Structure 1
Amino acid sequence: MEPKIGISKDNLAAVALKLSGILADEYILFTKTKRAHWNVEGPDFHSMHLFFEGQYKELDEIIDSVAERIRSLGHYTPATLKNFLELTHLSETIHEENDGRGFMKELLNDHESITMKLRELIGHFANELKDAGTSDFVTGIMETHEKIAWLLRAHLR
């Protein structure tokens, strides 16, 4: 059944498509953070292992909330790795060393990239697509990425 929430069918479809891109970015970043958690090495292994665990748990919550937002707008979520790789603007490749510092640099770049993309989408959702709810929702996600980026930058000082 189509949602009747004051947003046109075309705009709902456009919002769902943009949210699918966000979902893909979040899933790729989640996977890269899991990789860091599993593969980090060095004298700070234990603290980095726990640090990355906290981050992937936050990302898992974001993933679920984005998927549920898409569903609440009457659309289905992409749900295959192939879909996510087609929709993401991130690279799944790690270019840094397999230590805490290397993983943090890589993940920081991705969190900052997602933050910039979300910042652009906030106004688009509210103004062009007439969806203040999704605009507000995405603002919350952006703030989470800003906080995680701050934590990563603080570790890299």
Structure 2
Amino acid sequence: MSVAGITETLQYLTFKLADEIFAFDVAKVREILELTSITKIPQTPEFMRGVINLRGSVVPVVDLRLNFGMQCTEQTVNTCIIVVEVNMNGEAVILGVLADSVQEVVEMEPDRIEPPPQLGTKLNTAFIKGMGKVEDQFVMILDIDKVFSSEELSDIHGAAAK
């Protein structure tokens, strides 16, 4: 059973957070950067690690591990920043996402992607587009436009504009 809305073979950038593999649609990924100096901004949400200077532009950097209730991302030789484009009220916002490591770009057929598990009404899984399988491992395909609430995105965008 495939996921409604995913009708063609798409490419996904897979990356690791702790021992789990996640993926973004490559159409949302702008670039991948080595971990660089992140400037912390006071009074921002805990998951917002700060901002980086990307060719003269201020780009907010978030730690998805914190947003997902995991331990803070540790800096290793593989830690990187995935620069993605997020839709915020019809406007494209550039955001950096910390990842423990980037794996590869994979193609997934729609019939190889299952809907996210139903975990009851209290857990929000709207940000999971589906569950794919690469070799023997599950890959959580994230909808980056739904990972953060519009309020969280406004906080992130507002803090970066200061």
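Every number in this text was worked out from the coordinates using simple rules, so none of it is lab data. Every value quoted in this text rests on a predicted model; they were computed, and no experiment measured them. Cβ atoms are built from the backbone, for glycine too; each structure is taken alone.
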For distance in nm of label points 7 Å out along Cα→Cβ at positions 56 and 104, which structure out of 1, 2 has the highest calculated value?
2
Comparison of 1, 2 by distance in nm of label points 7 Å out along Cα→Cβ at positions 8 and 64 - largest value held by:
1
Identity of the structure behind 1.10 (criterion: Cα Rg over 2.2 N^0.38 Å, calculated), options 1, 2:
1
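Between 1, 2, which one scores greatest on distance in nm of label points 7 Å out along Cα→Cβ at positions 48 and 144?
Working: 1: 2.5; 2: 1.8.
Comparing 1, 2, the top value of distance in nm of label points 7 Å out along Cα→Cβ at positions 48 and 144 belongs to 1.
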Ranked on mean count of other Cβ atoms within 10 Å over residues 24-31, which label among 1, 2 comes first with the largest value?
1
Distance in nm of label points 7 Å out along Cα→Cβ at positions 16 and 88 derived as 2.4 - corresponding label from 1, 2
1
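Starting from the value -3000: which structure in 1, 2 was helix-only ellipticity at 222 nm (-39500 (n - 2.57) for each DSSP H run of 4 or more, over all residues; to 500) calculated from? Walk me through the numbers on the way to the answer.
Numbers: 1: -25500; 2: -3000.
For helix-only ellipticity at 222 nm (-39500 (n - 2.57) for each DSSP H run of 4 or more, over all residues; to 500), the value -3000 is produced by structure 2.
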Using Kirkwood radius over Cα pairs in Å, for residues 40-111 alone, single out the structure from 1, 2 with the greatest value.
1
Working back from 0.35 (FRET efficiency 1/(1 + (r/R0)^6) of positions 32 and 72 (r between Cβ atoms, R0 = 25 Å, to 0.05), computed), options 1, 2, answer is structure 1
